[in-house]
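What follows is calculated from the coordinates using simple rules that are stated; it is not laboratory data. Predicted, not measured: the structure shown is a model, and the values here were computed from it. Cβ atoms are built from the backbone, for glycine too; each structure is taken alone.
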Structure 1
């Protein structure tokens, strides 16, 4: 976190997470990651009164300042909070472009607090008459030299959406893909010549809102469809935008064929 540019409050006041000069650090300090309790944000003012005059209040959010970057391959883009702004963008584009012949009722839900316990998912869906749910998320991707990708993380940028068969943090959160929803996703991917990256990712602390959706309303057939991304939960998350387009294409195809959806378990 040290040395990062940040924006403070909804007024987006620029600041810097300060750091002790390296010249004055002890050898132990130079080797130690500073805990958040010892971090501070420098906004370039010298007194409490000056800070309060900007409108900053106790409890205001502080977010990383991160530029949107196209990489050398322009299909690759990097910025903060791709997890899960990319899912929000897909939902928005779906609603902008869907025609009126959709055979059913479509809900697009943005949830909160997924990262700290899936707390937003269940109340968001409770009481809705829903046949099945697709949780949109991102998923960690391999392909970097610090991973044995084949053994640890066999999913890659630019090779299609990730379709995790399971996700959850055992034992409190767990979801296994519903066979009927999986069949629908795979059929739509095949019909549109989209390659799916199918994997399990258990024991690695990976969970999505699907783990909550599955148990809402006495149980709902659920699957997770994901955009692979590198550098999880950092200000420089990296995705291949073509993977997001593939997720969008599959979802649109599902809505257009919704009246034929077969959710039978076998």
Structure 2
């Protein structure tokens, strides 16, 4: 999000025109039957409301990144109504996930990534917005939903086409400071510093953002299965493996975590895992 202030035009072109390119390629390719477009929970017009955003809430965004995701959603909806709604055997969905964390993420300006790098280098974690609240979930949670939705889309394209939210329950909505403290606790060492008062030119960031996922719960059915603590544990274990094993066997260890997640999903009665 912060980088979108540096390259606003590229951000808008990538997320809006990039979505058009994918949809246009799918439109003229008759073999394509299911299309899953991944946007972001930042696509909603954020009014800092305490209740979650539903799939039919207005799109928007103050910063270029959020605006580009909201605009991409409008483009997707336009293509569904203009081109794909007339094709009985083609389904199109847009999926929006809450804040995803997990091993293998090295993206810039990501709180977990920045925290892990600081912990790995034995430096204090610098936190610019400690009071912001987000619905943290491990990346395998929404991915399981996306794949299950894709399978259902094959069965009944028209019923399942449209927008979908995938997020954890309210217990996983924690502040950034809670997240950082949990990472330090799981890492077994480290400290953090609050930089919120030192940023004179603070960029806009949402203070509160979560999704209502009733549609996925009842129609698929799908729900996130891990607790906040389990999300943190699985994430830190991957990065610990990265640092302690000289970056070796990362594919095998990632596959191991996926298998363990599927076992947990079976134990907790997830329909997609049966």
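Where does the value 19.3, 57 come from, among 1, 2, when Rg and Dmax of the Cα atoms in Å is the thing being computed?
Traced to structure 2.
Comparing 1, 2, where is mean count of other Cβ atoms within 10 Å over residues 152-159 highest?
Ranking 1, 2 on mean count of other Cβ atoms within 10 Å over residues 152-159, first place is 1.
Which structure, out of 1, 2, was helix-only ellipticity at 222 nm (-39500 (n - 2.57) for each DSSP H run of 4 or more, over all residues; to 500) calculated from, if the result is -7000?
1
Comparing 1, 2, where is distance in nm of label points 7 Å out along Cα→Cβ at positions 112 and 136 highest?
Largest one: structure 1.
For FRET efficiency 1/(1 + (r/R0)^6) of positions 80 and 232 (r between Cβ atoms, R0 = 35 Å, to 0.05), which of 1, 2 scores largest?
Max of FRET efficiency 1/(1 + (r/R0)^6) of positions 80 and 232 (r between Cβ atoms, R0 = 35 Å, to 0.05): 1.
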